[in-house]
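These are the structures, in structure tokens.
Each reported figure results from applying straightforward, stated rules to the coordinates on display, with no laboratory input. Since we're looking at a predicted model, the values are computed, not measured. Cβ atoms are built from the backbone, for glycine too; each structure is taken alone.
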Structure I
Amino acid sequence: MLIRYSDFEAGLKKRKFHANYFLLGADPFLVELAKKALALALEEASQGELLAVTLDLDDTPVDEFLNSAQGLSMFAPRQLLLVKGVMKLRENQGRRLAQYFADPNPRTVAVFLAGELDKDQRKKKIFEILSFGTQTVELAPLEIREVADWLQRQAGARGCSIEPDALCFLVDLQGTDLGRLQQEVEKALLYAGAEKQITLSMVEAVSGFAAGHTLFEFIDAIIARNKAKALELVEEIFFTGKETGLAFWWFGQQLRQWLQFKELAGKTPAAMIGKQVGIYNSSAAQRMQEQVKRFSQQSLFQAIERLASVDDKIKSTSVDSRFTMELLVHELTR
């Protein structure tokens, strides 16, 4: 059963802890937040006398975990064991865990960590053992409203706020992936400096987009095969704009994502391809899947090679870099 992060966090305030936890969820950053919140609550309840140890069962024998869990620390009256790699344990190793779960050390809290688990992983014996022997917390992905509130809290902790348009832009671009969103907010906070509000223009700038909407117009013109409009925007975006370096990087990334979508088309759902290529918003992934239908795989290969040639010419101060870029646009809009 999925649990909202806010409910899990609220439950920690009651200071009624379990001996063993199993934290999992589709968003690894959210699982990390839950782990940190649990560790902090335990530390406060122990008045700072808590020893936290991380074990990875990929490298550590399960016997070492059992010895640590059953033993007493010399440095603190209570210990927290953070355990990774548990889903790779074989059935006989899982049975060793089940024996410990039946009679856990009251001075040890063990937290087993996992990401998103598919149907096959949930059929494993180790999943059954963990589900019965621990307090299982499967975190539901945050809804857009919750993400917006979380972003505002991140900015508020730094004495800043985020305007609504900037929030919408961030979520549309990055989806609800908290790790990526936090990175974007950190960049925007650095860009904002002494300003007390993060604006749309700030977020666009640090996300690799020009301050205006010209990059979006450029892509729209390419998709619509509007050659005249695309060529008109080349000079402004790639050669005289404020963020020309970022514009080249962003367009190169766009071309590579189109190519990856083209290569995987028909084999994998759009949302899944999106996650593989760095697009975490399902509607944006679906939109990109429709876009790539307008291009052949060969034309995208050629465009990437042409863009690399433009980059080389700019670095060598070649005078025909603009011509090469215009030729790229001409080929994509044929």
Structure II
Amino acid sequence: MTSLLNRILEERKATPEEAYEVFQSLETISTEFMHGRWKGSDIETGHRFDGLFEASGWYGKMYLNDEEVHPLVFFSEDKKELWSVNPKMMPFSMNLPKDDLVGTMLRLGRFAMETKESKARLRDTEFKGRVTATMIYDEVPINDMFVKIDDNTVLGVMDFKGEPNRLEDPFFFILERDDHTEYEIAPLKEVHEKVVELFEMEVQNRAFALKSAQKMASKAENDEDKYFTDAWVAFEEFLQIKYAPFAAKYNLSQEAGLIANIQVGLGVLALDVLPGTIGLKTMLDQTVNYNEKLKELRKIAPEGEKEFFEFVVDQEEAQIAAIQLSIEGKRKEAADLITDFVKKHS
């Protein structure tokens, strides 16, 4: 089997039976394995798509996570930029020319065919009796199943509903991991802008939270209040340290801006005016709603920063749990919870 695989990789050519034989012999993979950017090339099996994608300027595929998938990524004419095609706009049913003309046609139609939105997702599905990572297109009846050749190479097979002999004679292709090549990537520009927008919101929220905690600590009237507010100040000071490298990377100030300063004044006033439990319940509702926005940030975060943005959501969930304890009158337990969070992540 190794010799057959090596020949196929070298020649990029096989019969459908040979390609299937190799596919069934290779290891199945998880959806997480597919996260990243992949450069594609087809395997000539006599399928009508043989040579079509490469002639059209196809680059490959991009998996930001299981939900954010760009299934058809193409080169710009100068090959310095990558852009994503909406699969719904692809003329899959037409027999297109397999030469430079099809690439020219695609680039001329970019204004109508380009998308910056995810157009597929990754799921584990069963194919030929085995469960493996599968890319499911959102709006066209195509599933691509993958198996592992090595840590940076996969073999893919396309299941295109409605295609004649779709299972006996499918389209086979190779994907090679290509996370570090320098390209301008059109689909990621919008994602990057959204990451910056959401993270700036969170950085300012932390500035607001720190100043609020400090004001509350300055008003502590007894040992229980002091224990609670001191823990909260320490928690927010710790977050400032954890956030600093990423705030610097995105060129964001950690100083409270005008809106954050206004929020501090209103927040402290509300806690003074409203009865304790009502004020805390209002804070809880706001924190829960806010955390839904942070979950979006976690979802679209760049691959190399996912661990940090997981932490961002985790700290907000720790706060939710602590506020809930405070509502129940367990202020010491609430303080201990966030103190333990700091110790765990220091």
For distance in nm of label points 7 Å out along Cα→Cβ at positions 69 and 181, find whichever of I, II sits highest and give me its label. I
Check the numbers for distance in nm of label points 7 Å out along Cα→Cβ at positions 37 and 53 across I, II and tell me which is largest. I
